[in-house]
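Next up: the structures, one after another.
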Structure 1
Amino acid sequence: MPAKRKKQPRPKTEPSLLERITHPNAAGIDLAAEELVVAVPRDRDVKFVRTFGSFTSDLHEVRAWLQQCGIQTVAIESTGNYWVPLYQILEDAGLEVCLVNARDVQGIGGRKTDVADAQWLQQLHAAGLLRKSFRPAKEIAALRYLMRHRGSLLQSAATELQRMQKTLNECNLQLHHVFSDLDGQSAQRIMEAILAGERDPQKLAQLRDGRCRTPLAKVLKALHGDYRDEYLFVLAQNLERWKQTQKTLTALDAKIELLVASIQIETPTPTAEALPKRRLHKNSPAFDIFAEAHRFYGVDLAQIPSVASSTLGVLMSELGTGPQILTAFKSAKAFCAWLGLCPENKISGGKVLAAKTRQSANRVAAALRLCAQALGHSKSQLGDFARRMKGRLGKAEGITAAAHKIARILFSMLTTRQNYDEAKAFTLTPAKKARRIKQLLAQAARLGLQLAPATEGC
């Protein structure tokens, strides 16, 4: 016999300890894979805590009951991706949905149950003690979904290329030593010819692109291989999967281009006056992402050293337009805190217990860290800053510090809509000047010297 299902405990009926009510029409929802528990204020229904299923019809019942109870705002715990369908249904119904981090609502004492969690969420939200997680607008959320899917397809294509290289190594066809990319024209033509039955290195070498700089003798040596049926069979399957992924990416890029063009900007933006022609990466979307980014933000963010098309794609899909970013984040400090690029200080009793950046899977922060890593050989002042931070703090901490600097520059450009200016970005502030003078005085004292300010006219 199947095990009997335990009954949910009765909700507590004693008055809440939270006296300050900021959102009187607030509800709390505890989510799980198969059911969700919804709690509303005690005066809205006789049964003010109810359990629903997770099917679409059940979610519509949740929406109808919340509207019947006069609920205007709902707090939902971000559990996996179970919250997405309910979030969208409630958002479409005109309810304000507050998606909260699970770590912000933990710590309730006593026995932990779904009913207690739902009531705790409702009480905290009614008192205004919950912080709403950032979620972009509907059209940006759709773009984000497609761009993340595009990232997974690119990763799948890269995996197939790695498998092709592994098979070629076992055939001892060292194409990756004579051609820069296995997905380039030369390598693709040669692999297709080999799978078609061609074995003559001279004929295969004639298929290479005219821009290939590898000497012919080396190419001929690389095209002598051990052709076995099992290797060629696997190579053919890997190549076919890679081609299919490329076709899927082409269709996806067309869909993304239409979606990006349909997104309206809240405030008028200046026209793109002769944007410089920039080379697109082979994995970039198949449209002019630099022009679309300029339309989104009203300024050319690609002027910042190391900010490329991939970074702009992440910014557009994860954050949205310039006005939307400035609405969501009140300052550059708040923006960097959301990214997790600034220290999260923990101080108790006057002692600093921890001063590290928190671990985060933020895609925007990861993109900015890649930008900071690419500054290693840049001759700009931003590149000098990145190298100086890595030398002072270490490689990982220096990259984070450089990413933090890029984030502040980005936010400043969005706020002022002015082009990137290194002189302004690295202006010596009074605080920095005082710190620099202090360091120089200490260094001079160690050398037995004395420094004096220069007189006017010198």
Structure 2
Amino acid sequence: MTFDLVFRARRVVTPDGEIETAVGVRDGRVVAIEPSLDGDRVITLADDEVLLPGLVDTHVHVNDPGRSEWEGFETATLAAAAGGVTTIVDMPLNSLPPTVDVAALEVKRKTARGRVHTDVGFWGGIIPGNLPDLRGLHDAGVFGFKCFLLHSGVDEFPQVQPAEFTAALEELGSFDALAIVHAEDAHTVTDSLPDYAGFLASRPPAAETIAIEQVIETARRTGARAHVLHLSNAGALPVIAAAKRDGVRLTVETCPHYLTFTAEEIGDTATQFKCCPPIREAANREGLWQGLADGTIDLIASDHSPCTPDLKAGDFATAWGGIASLQLGLPAVWTQARQRGHALTDVIRWMASAPADQVGLTTKGRVTVGGDADFCVFAPDDAFVVDRTKLRHRNPVTPYHGRPLAGVVRQTWLRGQEITGTTPRGRLLTRGDA
């Protein structure tokens, strides 16, 4: 057997664990994993480097078209690649038009085509009145459907009421589509005060728990698949674990910022930390780590939600709520994970294979024969201090600025070609691509 490309590494993270091996690539796919291989081009990793599968980030707000001054397909995918992410799935809101019907999906695909440096898939949206559009979006290849149980932050993507949510899950259940839910209860959230304590109090843990209970009961009644986005409240984990034991088709994600930062360290003018739901106290952070360790939380996604610097100005009552972190998820999570005794195999399960499984991308998220040759060359024991001016997302705003992190992404490869930023080679994915 001949190979276009061979990687040799002392450490390769595979579904069977971390091994010393060679990985043979032909036509963009992994075709062999054996101790000794040779090929037309051989890449030998340094002793301090590990070959990881390319990460899969299923929660990215690209905001393009319509708010491309916030982000955009070129900058978002360059930031992803710089962080070892080779596949992203774009959220349906904050772009104009939002992805709530097939025509809007086609506008988004047209905007992205030829401009992406990683592979990109798309979520659809559930808003009041678009129930008849859901099957068409599903057939057009979206990976599932997002909705909000409270105001989304943009008026063109309204929240759904309980009856609308139930009707949507009944519809999605009829063709086994996935609902992904921003689960905060509209009646529990209140107006924020300008300081961080006031903002945190305005979105209490109960807001998440009440909404998650609604998601669980609706999924239980309808039999539909449901996914809780960006869990920040560890107090909801017992409810989630009980629902899973009962057979409710439920998955849950959390985000690097909830696993990294704590409310105690956020100053009253540090609006770069504002996100919804909010970053909570240190004890809560440890509860989220425990939820990952015991499997109650299934995966980690960035919820990369950038904006222009002026929208982050002001105070916690008025600033845009969103964390820009797409490039930093892997080192941020690894920095915290290693301190708690977790291995790179755990991080890859949370950030690559589990997200790929969630959206049905069978050739993504793992180094395995038949999979796409998507790789991250990672130096786990190297370190750096985050400099916002060196990040690839469009606007240099991030709460990670000045923070030391462990782990450096040295190369990212997409289907056997290194992502250098010169030529966009990413593909637009549809559900079921393999």
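Could you tell me which structure in 1, 2 was used to calculate helix-only ellipticity at 222 nm (-39500 (n - 2.57) for each DSSP H run of 4 or more, over all residues; to 500) as -7500?
Numbers: 1: -16000; 2: -7500.
The read-out comes from structure 2.
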> If Kirkwood radius over Cα pairs in Å is computed to be 27.3, which of 1, 2 is the source?
Replying inline: 1
>> Out of 1, 2, which has the highest value for relative contact order in percent (Cα under 8 Å, 6 or more apart)?
In response: 2
>> As an exercise: mean count of other Cβ atoms within 10 Å over residues 230-237, calculated from one structure in 1, 2, equals 22.0. Which structure is it?
In response: 2
> Can you say which of 1, 2 returns 78, 55, 38 when Cα extents along the principal axes in Å, for residues 102-365 alone is computed?
Replying inline: 1
>> Out of 1, 2, which has the highest value for mean count of other Cβ atoms within 10 Å over residues 46-53?
In response: 2
>> Among 1, 2, considering only distance in nm of label points 7 Å out along Cα→Cβ at positions 30 and 398, which has the greatest calculated value?
In response: 1
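Quick note: the coordinates plus some simple rules give every number you see, no bench work behind them. This is a predicted model, so every value here is computed, not measured. Cβ atoms are built from the backbone, for glycine too; each structure is taken alone.
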